[in-house]
Structure formats: structure tokens, C-alpha cells
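Each value in this text was obtained by applying a stated rule to the coordinates, not by laboratory testing. Just so we're clear, the structure is a prediction, and the values are computed from it rather than from any experiment. Cβ atoms are built from the backbone, for glycine too; each structure is taken alone.
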Structure I
Amino acid sequence: MSRFNRLPILGLVILVAVASSVRAQSQYIGFVYPAGGQQDTTFPIRLGGQGLVYASDVVVSGEGVSARLVEYYRILGNQELGLLAQQLGELRKKETTVSDDVVAKMASYEFPATIGPDTGPNAVPSIICPSCGTANSIDASFCSKCNTKLEKPKDPKPGEKDAKNAPPKSEKEVAKQKMIELIQRRFAEDERTPAVRSQTELVFAEITVAPDAKPGRREIRVITKRGISNPLPFYVGQVPEVARKPMKTMQLPVLGKEYLAQRKRPPAEEELLVTVPCTMNGQIAAGEVNRYRFQANKGQRLIISAKARALGPYVPDGVPGWFQAVLKLRDANGKEMAYNDDFRSDPDPLIYFEVPEDGEYLLTINEALFRGRESFVYRITVGELPFVTSIFPLGGRVGEPVKIEMNGWNLEKTTLAPPPKDAKPGHHLIAATNGKLVSNYVPFALDTLPECMDQESNDEPSKAQKVNLPIIINGRADRPGDWDIFEVAGKAGETIVAEVYARRLGSPFDSFLKVTGADGKILALNDDHYDAASGLNTDHADSYIMVKLPADGKYFIHLGDTPRRAGKEYAYRLRISQPQPDFALRLIPSRISMPSKGSAAVTVFAIRRDGFDGPIKLGFKDLPQGFESSGATLAAKQDAVGLAVKTSLTEIEKPVNLTVVGSAKIGDREVVQEAAPSEDRMQAFLWRHLLPAETLPALVYDPSYQEPADRIRPPIRDADRPKDSKRTLRKAEVDGYMRQIESLYQLWFLTDEFANREIAAIEARLIQ
């Protein structure tokens with residue numbers, strides 16, 4: 001069955017199996033911006049999602065990165081916005097005053113920090129051309145794009161200087177102004193008809209990255225008093241960064257009038273002047289192109305790499321199912337110097353550029369179909385950085401030394417170390433380093449079977465390379481149209497497996513496998529094989545065959561690249577063996593939230609390999625005190641089952657990480673595998689994926705939790721009560737209005753006088 005048929009079936013299994021457990025995990029984040037930052041820096045971020053009420057913490061996996069929660073913006077109702085508009089109007093009046101508790105609160109209130117070019121250490125002061133909007137260096141006399149004469153910013157006029165030296169405002173005036181700003185910020189972030197409603201609640205936080213924090217991918221989550229969100233990728237960088245102003249929640253476009261929903265921004269925000277090396281953070285709105293201008297010198301070897309799909313892996317409501325970024329590089333005259341929209345099978349673009357001349361260069365990024373929204377977040381890194389494009393071999397045997405050849409750019413004086421000697425079988429990430437900078441990470445496989453190298457020339461049966469089973473062969477396509485053929489001895493009724501690992505290990509090799517007898521008759525063939533355990537991968541180009549041999553004799557395994565390509569990067573690992581029955585486990589969702597003394601459940605999936613169809617016993621490993629589980633069993637040939645856990649605790653302050661393992665008797669072996677926490681994600685309306693996460697955090701929460709009130713309203717004065725009012729409201733309506741007013745009051749949006757007056761007016765309309 002092809003991958004195009006199996007993916008929807010997997011999606012149906014997921015939907016049926018986990019409907020109840022997913023409903024219990026309602027906390028969701030759809031984007032984080034910026035999605036990373038440089039070592040030894042502190043910077044603000046914002047996250048958008050839903051179900052984030054009572055947000056209490058933001059956490060980043062790994063060591064060296066800490067987060068501090070600053071603020072949470074929930075969605076306000078129309079009536080609440082009406083109350084805020086009334087309060088804002090009153091605050092703007094001269095005679096309106098505020099109470100002492102408002103003065104104290106506003107003095108200590110911390111507004112979410114602004115994200116923008118001025119917060120990045122790598123932004124360059126610029127002069128914006130009034131004709132074309134191009135950002136030019138501060139000492140430029142003419143626009144680098146249209147040659148318009150530029151005027152340098154003038155000093156303030158004497159009157160403006162005097163205004164700055166005006167007498168300071170009183171504490172109450174300052175507090176009133178901050179209260180006005182508080183309300184204005186909420187209005188500025190409000191969108192009544194959002195393009196994606198599930199991203200409209202906002203969490204603001206401050207991230208601190210330690211100087212020695214390991215560069216690379218992390219995961220970020222929001223913790224609330226009611227549960228834990230899904231994780232999103234978050235990166236630690238090594239070069240200075242700059243971040244554009246964050247995008248407001250996008251408006252839902254109307255068919256035929258999409259232009260009305262497009263973001264309106266001044267020319268100064270379309271192009272930024274930066275200094276390389278630099279990482280640029282931005283968000284793409286519908287129809288947008290973001291531009292970055294930088295100075296480069298002849299001979300520089302620049303790596304320009306974008307992370308877009310890597311930050312938001314799957315988009316459910318659009319084809320191809322992710323943010324498909326496009327990079328273009330032009331010189332100062334507008335001539336296109338480089339273009340890229342992907343790197344091999346990775347949708348994120350990459351450009352290697354050897355600078356031909358000193359001068360300014362313009363880098364642009366846009367979405368291939370000019371879609372966009374606040375979750376279309378990107379990171380572009382430009383600099384003379386080490387980058388590994390391929391390694392050989394793609395793996396090795398556990399516990400044995402291996403010499404790894406690496407290819408790429410700016411790799412002089414770098415070293416690439418294999419996984420440590422005690423590393424277990426599986427896929428490991430390794431990188432090159434020159435002591436200061438670390439390259440991108442590439443996968444390296446470890447296995448327990450014997451290994452050998454492909455030996456040329458073996459491109460026809462008469463020259464086939466003889467191998468003894470079991471074996472893993474490391475090879476590559478040496479020339480276009482190359483076939484590597486391996487001869488094995490087989491017996492009648494014996495089953496053999498041939499499996500390729502290439503695309504799953506970052507190789508562009510697109511394998512095609514076939515098994516033939518000594519007479520040349522084809523017994524089995526395969527091009528692509530779907531692997532549900534390969535996570536983010538959507539290009540299932542690796543081949544797999546399991547075939548029963550008809551007679552004693554010689555058999556040939558033929559391996560080639562389907563498009564007949566070749567090169568040192570076209571590497572593969574070919575396993576030829578008797579079946580090695582095994583299994584992998586995935587569980588969803590990647591977090592557990594339980595009410596006080598309650599329970600929760602996850603769904604565990606078995607990905608069976610080489611014909612294994614036996615039962616698998618499941619359970620939690622080393623549960624902390626206060627948690628217990630009776631486990632579960634995946635019956636023979638069963639693919640999914642629920643696994644419950646319960647607690648005797650009433651609440652825990654911070655999540656604890658849990659581990660689920662499965663064990664099975666395979667032959668005379670007891671095989672134990674750890675389940676990878678995962679998120680069920682949809683791609684392009686239909687395809688579903690189990691996207692692995694790093695941890696399985698669990699939280700016990702109090703379902704009756706309410707935010708403690710830190711304001712006490714003074715008694716309502718008789719003067720606040722209306723003298724005559726029509727009684728038109730029922731008690732339920734009055735209670736609803738009262739809750740809204742009290743909520744806004746506790747959020748410090750309303751003054752005592754305004755809140756009491758509104759409450760008195762509502763109470764007076766209660767039907768007796």
C-alpha cells in the first residue's frame with residue numbers, strides 16, 4: 001500500500017482512538033515569536049494560542065534557557081470592549097482621577113516588552129528613502145535603490161526640547177496615563193474576525209539564554225493552572241539577532257476582497273538594514289515580502305539558511321501543508337544573484353554564496369504562494385558559518401570506531417565527532433565545530449548488525465558484491481544511473497528483508513530496490529515505503545522489501561537512485577537480513593493533565609517492524625509518588641490502545657516528566673522500547689502525522705481554581721445609584737454583567753468609580 005493511501009487511514013485511527021483524551025488537553029499554542037535567540041541575551045517573546053487562561057509559566061527544554069511569564073491576554077467579549085471604550089473616554093477627561101491603589105499598581109505594572117528592530121543588537125540605524133521606502137545606511141547621501149537624495153534626521157526644535165524639560169506629572173497623572181495605555185494596548189491586539197481563532201489568546205514572556213547554552217533546537221510550552229500546552233520548536237543561536245515588530249492577529253480574508261485583510265505597514269517596516277553575521281526573525285503576512293539589506297565583502301563565503309517549516313511543521317488548512325519559504329538574493333543594482341526554495345527534500349531554503357564584489361546586497365523572503373498569518377514565523381541566519389551538507393557513512397555499529405567523512409561549506413579547522421561509545425542503537429544528531437561555532441546537526445544511525453562498505457564495480461549480477469547475512473552495507477551512488485548489486489545465498493522458504501535508510505538520514509538518495517533470482521526473474525520490488533515513525537518527514541523515499549525465497553540458490557538485491565542521480569552526498573545504508581521483528585512506540589498527546597485526585601489517558605501506537613505482530617505490555621516507568629497506573633496491553637496485531645494514569649494528589653506546582661515503556665517477547669528475547677511522546681498534527685486538510693516531542697510532562701491541577709482577587713472595591717455610594725431605571729434584566733443576565741465588570745476590574749482596566757457606577761446601574765435594572 002502506498003503512503004498516499006496509508007496516511008489517511010492512520011489519521012482515522014488517531015481520530016477514533018484519542019477523541020476523549022484530546023478533549024481533556026485543551027491548551028494549545030500555534031506560534032512563538034521570535035522562535036529563538038542568541039546565547040547570552042535576554043529578550044521578549046509572544047505566544048499565540050487558545051485555552052491558556054490562568055497561564056502560570058513558560059518553560060523551555062534543555063539547560064541554559066529560562067523563561068519568565070509577563071502577561072496573558074484573553075479574548076474580550078463585545079460587551080467588555082464596550083465597557084473599556086467607555087472607561088477610556090472617561091480617563092481622557094481632565095477631571096477624571098484615579099485612586100491610590102491604582103497609583104500603586106500602575107507604578108509597579110510591567111507592560112509586555114516591545115519586540116522590534118530596536119531590540120536587536122544587530123540592527124543598523126538607517127535613513128528611510130521617502131520615494132521607495134528603502135532602508136539606507138545613516139551616512140548615505142543618496143538612496144541605494146532609486147538614487148533619491150536623502151536628508152539626515154534633524155535635531156529637535158527648541159520648542160520640542162523645552163517640552164522634554166516640562167515639569168514632571170503627578171503620580172496620579174502618570175498612573176492615569178498608564179491605565180490609558182493598558183486599555184489601548186488591549187484594543188490594539190483585538191481582532192473580532194481572526195483568520196485563525198485558535199491563535200488569538202496571547203502570552204508574553206521574557207527569555208534569558210545563558211552564555212554556555214547549547215546551540216540548536218529546544219521546545220517551548222506554556223503551563224497554566226489547568227494544564228500544559230503542546231510544544232513548539234525554539235532555537236538557541238550563536239550570532240547577533242534582530243527581530244521585526246510582531247504581527248497583530250490576522251483578519252479573516254473575504255473571498256474577492258482579500259486585500260482588505262492584508263497588513264498595512266509603513267515602508268520603514270518592509271526593509272531592515274543589518275550587519276552580518278546575523279539572525280533575522282520575522283513573520284510573513286498574506287502577500288508580503290520582507291527585505292534585508294547588508295554589506296558584504298568580496299571573497300566572503302556566506303551561508304544563508306532559513307527556518308520556516310522547521311518552526312511550524314504542519315499547516316492543516318492549506319497545500320502543501322507548511323510555510324513554504326522562498327529566498328532571493330540581489331546585488332545593489334537589483335540583479336538576482338541567488339535563489340532557493342528548498343534544500344534537497346527539506347522545504348526550508350538554503351543558499352551558499354561566495355561574494356563576488358564589495359557592496360550592498362538585498363535578501364528577500366516570501367511565502368511561495370504569498371499566504372501568511374501570525375504563525376508564519378521564520379528565522380534567517382546569514383554569516384560565514386560552518387555547514388555540513390553530507391556525511392559518509394550515514395551510520396555505524398554500536399561500540400565500534402568509525403571515521404566519518406563530511407562535506408559542506410566553511411568546514412576548515414572543524415571536527416565532527418561520532419556519537420559517544422556508550423550511545424544506544426538509533427538515530428543520533430551530530431555537528432561539526434571549530435571550537436567557537438557549531439554547524440547544523442545531521443543524523444547518524446547506530447545499529448547492532450555487522451557492517452561493511454559498498455565495493456565497486458558491482459553494477460551487474462556477474463560483478464555483484466557477495467555478502468553474508470545479516471549485514472548493513474554503507475554505500476552511495478557514484479555515477480548517474482549507477483546500480484549497486486549484492487549477492488546473497490538463500491534457501492527455499494527463507495524470508496529475507498532489504499531495507500534502505502537514506503532519506504530518513506538526510507541523504508538525497510531516492511532509492512529503488514528489487515530482488516531477483518539467478519535467472520534474472522524479479523521476485524519483489526519497491527520504490528517508496530511509508531514509515532509512520534519518521535516524524536516530520538513527508539518524503540517517504542526509502543525502500544523496503546520482505547520476500548519469501550522460492551528455492552535454494554543465489555539471489556541478487558539491486559539498489560539504485562530512482563531519478564538516476566549520483567554524487568558523494570547520495571549515500572545510503574542498506575540492511576539485508578532475515579526479519580528482525582521489532583516495534584517502535586508513539587503516544588499522544590505529549591502531555592498529561594489530571595484534575596485533583598483524578599485520572600487521564602494517553603493513546604499509545606505501535607509501529608510494527610519486519611512482521612512482528614505479537615502482544616506488547618505497556619506501562620509507566622518509575623512513576624513518582626502519588627501516581628499509579630495498571631498499565632495496558634496492545635493485543636496481537638493491534639496498533640493502538642489507551643493507557644490510563646491516576647493520582648492521589650490534589651495539585652502539583654510544576655509538571656513532572658513521565659516515561660512510558662512497552663515490552664514484548666520476540667523469540668527468546670525480551671524487547672523493551674520507550675514510547676516517544678508525540679503530537680497528532682494534520683497536514684493539508686487530510687494527512688496526519690505523529691510528531692515526536694522531547695518530554696512527557698504531567699500536571700495535577702485544581703479544577704476549581706480561580707484567580708485570587710487583588711482589588712477590593714469600595715462600597716457603592718448613593719450618588720452612584722440611578723434614581724430611576726427600568727427593570728429589564730433577569731438575574732442570570734445581571735450575574736453575567738457583574739462577572740464581566742468584576743473581571744475587568746481585577747485586570748486593572750476600570751477605576752473604582754466607573755466599576756461601582758456600572759454595577760449600580762446593572763443592579764437597578766434587575767427584575768424583582
Structure II
Amino acid sequence: MNKAITDGLNFMPPAFIDGLLDWSSEDGTPGSLTYDGAANAALVASDPDFGPCLELQKTATLQKLRYMGDTPILPGCYLQVKVRFKVLSGLFPSVRIAAWAGGPGGAHVTGLDETGPELLPNTYGRIYEVSAIIGTGDRTGVDMVWGNEPVFAHIGLDMTGDNGAVVRIETVLVEDKTSIFHRKLMGWVDVRDYGAVGDGITDDRQAFLAADADAQGREVVVSEGVYYIATSLTINSPIRFEGTLIMPPAERLMITSNFEYKTYEAAFGNEREALIRALAALFNFTDHESLDLGGRRIQLDSPIDVHAAVGNKNNFGNRRVLRNGSLEATASAGWDTTVVTSSASYATASPLTLSNVVNVANIAVGSLVSGAGVGREVYVTEVDTGSGTVTLSQRLINPAATQSYTFERFKYLLDFSGFSGMSRFQITNVEFACLGNSSGLLLPFSGYAWHVHSNWFLRPKDRGLTSFNEGCYGMSLYNNEFYSNEYNDLAQNRTTIAYNTNSNDVKIRDNMSVRFKHFGVMARAGHIITGNHFWQGDGAAVGERTAGIVFTARNCTSVITGNYVDNCFIEVVNEHANYSNVGPAASPFGSISISGNIFIVSNVAAWFTFFRLAPYGTGHNMDGISVVGNTFKVLGSDIIDRIETVDTSNGGFDHALTKNITFQGNTFREITNRTENPALVEVSQPAASATWTYSHAAQIPFGGQLRRVSSWSAIGPIQDGANVTRFEAPYFTPNVGAGGSSVNISWPAARKGSLQLNLRSDKAA
């Protein structure tokens with residue numbers, strides 16, 4: 001780069017022969033004394049070595065020669081000032097290039113080095129050359145480092161030492177030598193050219209800003225060094241780091257042009273620090289909606305607290321995306337679960353509160369709660385040390401008034417729990433490589449419309465994805481793959497869970513899950529589960545199986561369609577709801593549609609079932625359960641009794657209240673009893689009898705009662721004992737026999753024959 005060529009700038013002062021009014025014996029500033037008419041200065045028209053030149057006699061201890069015109073000093077421009085001279089007589093003086101630094105408005109910029117290296121000649125008549133380079137950047141070879149404040153200079157030379165010497169000076173030559181320092185001629189600017197020091201101590205922020213402002217579309221280069229930036233910095237130009245940055249934790253680096261992880265990694269030289277800084281920027285400017293990890297594997301030895309990384313926000317609702325990379329948990333004590341055991345009191349009048357909590361200050365928000373009467377996936381949402389209370393994500397079942405509880409705070413690769421609200425965040429094509437060391441993703445306190453899709457959750461230590469409160473509202477979890485860290489463990493011994501939810505309207509679509517304790521534990525209602533394959537088998541010859549999906553609200557208002565339910569089952573329970581079966585809180589078990597799924601199982605006992613209701617408390621009712629068009633299949637030589645059941649360990653149902661139950665159009669293989677409702681059956685009576693009794697127990701869902709005969713027709717003639725055909729109508733008495741599972745068919749007299757009955761085990765609405 002040469003500014004004289006590219007910008008038409010003239011750095012050269014006029015020749016001495018043109019007159020000495022432009023040459024000062026002082027600093028060269030307006031009004032200073034000139035050599036015009038001075039007794040110790042003369043013009044030589046024709047020197048044999050120099051041609052026209054200036055002859056000076058040294059009469060002052062510091063004899064100055066300065067051009068009174070303004071030589072421009074530009075950021076990124078390096079000027080070489082060069083003078084040839086010879087001593088004719090007298091004591092030899094020392095000679096050096098010198099200049100006066102001028103700032104805006106003509107003010108002197110003090111505190112700068114304004115002289116170059118000295119040269120002491122020793123031979124009369126010999127031609128000597130003295131030179132120095134003036135520039136804005138602190139670079140090797142720059143004699144006068146001026147930074148960005150000076151905008152012009154009065155250039156020339158100094159003679160020091162004894163007086164009396166007569167010296168002839170050829171000319172003062174000024175040349176743009178910027179190309180010496182630039183490795184490329186175009187396309188970039190270097191922060192050192194704008195005054196950056198790069199010593200890790202000096203605040204280089206202004207130099208970065210100046211370089212960015214001057215780049216005008218070119219790349220800003222941060223050459224080798226360690227640069228301290230004291231406060232937040234925004235760079236709008238493309239930037240390339242060869243050196244690294246140091247910034248206080250609360251300050252942010254915003255790179256708006258090439259905003260991506262690899263830029264931050266180059267800037268900070270540390271994978272963890274780079275991710276923290278990049279996430280802080282993602283939530284603090286609007287030029288970019290996504291952070292691309294560039295396919296990089298980022299190794300972490302402890303959780304990334306995203307709220308702490310961002311630092312200045314508790315709520316965020318604009319769409320942001322994290323994509324395309326791998327977060328890998330390395331073995332470290334930083335992932336150790338924090339476990340606190342404390343005594344606390346619980347009252348059903350305040351179902352989400354533990355009071356009188358011992359050591360409450362040691363309990364962390366986001367901790368999993370366990371203890372007698374605590375359901376699955378109950379978390380700590382708030383801790384009030386002043387009142388000694390802990391707020392829970394879900395109500396408890398029926399614990400003792402005061403008892404001991406355990407609080408486990410798992411550690412996650414990405415932890416958003418510090419945000420009061422975080423909505424519309426998307427994570428895509430990210431590998432959460434937990435590797436048995438950590439859990440994967442912890443959602444914020446509240447939020448909606450998260451999209452977590454096309455990611456891999458590899459071997460989470462405890463949880464793949466956790467909602468500890470209501471950060472999952474309206475979340476879409478789709479096309480992810482979850483692989484357990486407990487692959488070789490028996491199903492009943494596993495503790496890891498792929499995901500849980502605590503709020504409404506969650507969409508679980510097209511995911512793959514392998515050998516967890518549960519694929520999902522889902523509170524609240526309004527969920528859509530479609531197209532997933534969750535497999536939870538093990539290698540036991542006759543193994544136990546765990547629930548693939550658990551709905552913890554009895555009236556879950558959810559759809560399960562087109563899934564591959566592999567060696568596990570669907571469970572509906574009321575462990576997060578009021579377990580009472582009376583009053584307005586006593587909604588029925590139901591509002592669930594299960595259709596078009598493939599259910600398979602192998603190596604299980606005959607009592608295994610694919611769909612289970614597990615009530616807490618007695619007298620519950622069912623309303624709105626639809627199981628239609630599914631395939632139920634047992635592999636190998638095993639046979640199971642039926643596909644559905646009620647777990648009566650903690651409660652039961654009043655089947656007289658059952659309404660709107662449909663089991664229809666399903667396919668059964670290696671299953672003894674085919675559950676149907678409505679059920680079309682044939683009843684045959686070979687010997688004439690006035691009352692026929694038919695038991696429907698094998699086909700009634702959930703061990704319920706036969707409530708209705710909705711239609712009937714005769715198959716062939718109805719005859720009396722003498723084989724005489726009778727044209728009569730029977731009447732039907734359902735809900736008789738053991739458990740109310742039979743129907744009596746009553747005739748005017750003894751009859752025999754066959755009937756087709758359409759039976760229902762639910763009552764009319």
C-alpha cells in the first residue's frame with residue numbers, strides 16, 4: 001500500500017533551493033522562527049555530491065530543522081523520513097531524524113517519542129544517511145510509535161552535541177513504507193496499525209474500534225499478541241484473530257460480520273471461554289439469530305451456565321438458534337451431582353410447598369426431589385432461605401406430614417435454569433455427548449415454543465433433557481436420537497430418562513430412544529406424540545419392562561399416533577394430580593387417543609401389558625380412552641394374557657362410572673385375550689334354557705364391567721326344546737356375575753340357538 005499512489009497524497013516537503021521560509025529553526029509550528037535570512041543558514045546552488053542543498057552551521061546545543069508544512073499521519077500508514085548529509089568542518093555533531101506531533105486543531109500531542117536513532121559521523125566530507133520511521137502501530141522497525149491521536153507532523157532533523165560544525169544537507173526525503181509492514185497489499189487492516197499494544201495489560205479497545213471504523217469492508221486482523229479489552233466491544237467488519245483477547249467476564253465481544261464459534265475460539269484461545277462469549281453475544285445483539293458451532297467438538301469439564309454467560313438478562317423472547325456442533329463432557333468432578341438430604345414438612349393445603357426445610361440454603365433450584373410419597377420427576381423451582389421453604393414443580397402424592405427428602409442437582413452441558421423466561425430458542429444438529437459424565441439440557445424456569453430437533457443425546461448420566469418447571473410449554477422435540485448410558489443394565493435397574501415435561505402442549509415427534517428407564521415422563525396435558533421409536537428391552541430371558549411414556553396427569557388430553565413402542569408400555573397415572581376422586585379436582589382418567597402404533601415385546605412374563613392405568617386413591621372413573629388401529633405383537637414363543645391392565649397397588653376404579661371407552665380395529669398376535677369395546681360377539685346355547693349367561697370378562701378393558709347390550713340379532717332360528725322355531729325377543733341384564741362382567745339373556749321360556757351381540761363396557765353419556 002502506498003498512499004501517495006492510492007490516495008494521491010504528497011508527503012514530500014519542498015526542496016531547500018525553493019526557499020527557507022518553509023523551514024523552521026524551532027518546532028515548525030505557525031509563527032516559529034525560520035532559516036530565511038538566518039546568519040547560520042545558506043543555500044548552496046551546486047554541491048558536487050548533492051547538487052542544490054542547505055548549509056547549516058551548528059550554533060545551538062539542540063539545533064532543529066523542521067518543515068513548517070503539515071505532513072499527514074494516517075492510521076495504518078508508515079512514513080520513512082530520510083536525510084543525506086556531510087560534515088565540512090568543526091566538531092562532529094550527532095544527527096537524528098526528528099518530528100513534532102500535531103493533533104486535531106493543531107495542538108501538540110505530548111508524551112510521544114519524537115526523535116529517531118542518532119548517528120555520530122567521524123569523517124569530513126563523507127556522505128552519511130540518517131533515517132527513522134513514523135507510524136501509528138507498535139511494530140518492529142517503527143522508531144516513533146504515535147498511535148491514533150496525531151494527525152500531522154512537522155518533520156526534519158536535530159543536531160546535538162558541540163557547536164561550530166558546518167553541515168551540508170541534501171534534502172529531507174519522506175516515503176510511504178507501509179508495504180514493508182503489510183503482508184498483503186489490500187483487503188485488511190491490522191489493529192496494531194491503530195495503536196493496539198497487545199501486551200495483555202494496556203486497554204486496546206480504542207485501537208480495535210479505530211481499525212473497525214477504517215476497515216470499510218476490509219478484514220480486521222488481530223496480529224500476534226494478547227490484547228486486553230476493558231469493556232464490551234462490537235466489531236462490524238470481518239475479523240481474523242492471530243492473537244487472543246482478555247476481557248472481564250461481565251463484558252461482551254459482539255462480532256456482527258463473521259459471527260460463529262470458530263471466530264470466538266480464535267479470539268479467546270479456549271473452547272469453553274469461546275462458547276461462553278459466543279452465547280453472551282447471541283443474546284445481546286440483533287444482527288444474527290443463530291450461532292453456528294461450525295461442526296466443532298467442544299470439550300467441557302463443567303456445565304455452561306447460559307444465564308451467567310449472558311449476564312444481563314433474565315428474560316428473552318426473540319428467536320435464537322444454536323446449531324451444528326458437538327458438546328462433549330470430559331471426565332471431571334465438575335459434573336458430580338450435588339446431593340442434599342433434609343427434613344421438611346408438607347401439607348395438602350399448599351401442595352407445591354415444602355416448609356420448615358432443614359439446610360434449605362444448600363438446596364439448588366433444579367434439583368430432583370425424591371422421598372416417600374414423591375412422584376416421578378418432581379423438581380425444585382424456587383428456594384426461599386428466609387422462610388425456609390422450597391417450591392416444587394408438581395404436587396406430591398401423600399407423604400407424611402414431616403419426613404426426610406433427598407434433593408439431587410444433576411449437572412447439564414447446557415443449563416438455562418437461571419432464566420426466569422426464555423422462549424423461541426432452537427437447538428438443531430448439536431451432539432450432546434454426555435458420555436456417562438453429565439446430563440444434556442436443562443430448560444429455563446418458564447418459556448414457550450422451544451424447538452429441539454435433529455440432535456443426539458449420547459449416554460446422559462442422569463437425564464437427556466429436563467424441564468424443572470414450565471420452560472417446556474409448547475415445546476417441539478423432534479427428530480432427535482437418545483442413547484442410554486445404561487444399555488447393558490436390566491430395565492428395572494435403570495435410572496436415566498430421555499426427557500420430561502412439566503407444562504402443556506408439547507410435541508414429541510420422530511425421535512429415537514434406546515434403553516432408558518423411561519423415554520418420557522409428561523405432566524399436564526395437550527401433548528402430541530407421533531412417529532417415535534422408543535426401545536427399552538434388555539437381555540433377560542424373562543425380563544421386566546418399564547414405561548416408555550408416563551402421563552402423570554390422569555386426564556392428559558393427548559394423542560399417541562404412529563409410534564414404535566418397543567419392549568415398554570404406556571402408563572397413565574395421577575401421581576402429579578390430586579389423588580382424591582371427589583370434588584372438582586377429580587377429573588377422570590382419560591382424554592387420550594392411541595392409534596396406529598406398533599407395539600412389540602419379547603422375553604416377558606404372561607402378565608405384561610402395553611397400556612396401564614395406575615390410580616392413586618380409590619373410586620376413580622374413566623372417560624375418553626380410544627385405542628384404535630394399533631398392532632400388538634409378541635415376538636418369539638411368548639404369549640401374554642392381554643394388552644391393557646390397571647395397576648391396583650395404590651388404588652382402583654369405580655367401573656360403573658366408565659364412559660366413552662373405545663378399543664377397536666386393533667391387531668393381536670400371541671395375545672390370549674383380545675380387548676374390544678364395543679365388542680361384537682356370538683353367544684350360543686346348545687341346550688334350551690330360559691336364561692343364557694355369557695361372560696365377557698376376557699374382552700372388557702381394564703377389568704371393567706359389562707354395562708350395555710347396544711344391539712342384537714339371531715344367528716339362525718331360535719328354538720325351544722322340541723326344536724320348534726320361536727319368534728320372540730329376549731331381554732338383557734348386563735353387569736351380573738363376578739365383577740359385573742357377564743350378561744343374562746332372558747327368554748319367555750327355555751330356548752336354544754345363537755345370538756350376535758354388540759356389547760359395551762361403558763355407560764351411555
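Looking at mean count of other Cβ atoms within 10 Å over residues 587-594, point out which structure of I, II has the largest value.
The maximum falls on structure I.
Given a value of -4000 for helix-only ellipticity at 222 nm (-39500 (n - 2.57) for each DSSP H run of 4 or more, over all residues; to 500), calculated from one of I, II, which structure does it belong to?
Working: I: -4000; II: -1500.
Matching structure: I.
Have a look at I, II and say which one yields 12 for relative contact order in percent (Cα under 8 Å, 6 or more apart), as calculated.
I
Taking 30.6, 106 as the value of Rg and Dmax of the Cα atoms in Å derived from one of the structures shown (I, II), identify that structure.
It traces back to I.
Matching task: 22.1 is the computed value of mean count of other Cβ atoms within 10 Å over residues 379-386. Pick the structure from I, II.
Numbers: I: 22.1; II: 16.9.
This value belongs to structure I.
Which structure, out of I, II, was distance in nm of label points 7 Å out along Cα→Cβ at positions 395 and 467 derived from, given a value of 1.2?
It was calculated from structure I.
Work out the source of 0.75 here, i.e. which of I, II gives that when FRET efficiency 1/(1 + (r/R0)^6) of positions 211 and 411 (r between Cβ atoms, R0 = 30 Å, to 0.05) is computed.
Derived from the structure labelled I.
Who wins on distance in nm of label points 7 Å out along Cα→Cβ at positions 27 and 595 among I, II, i.e. which is largest?
Once distance in nm of label points 7 Å out along Cα→Cβ at positions 27 and 595 is worked out for each structure, II has the highest.
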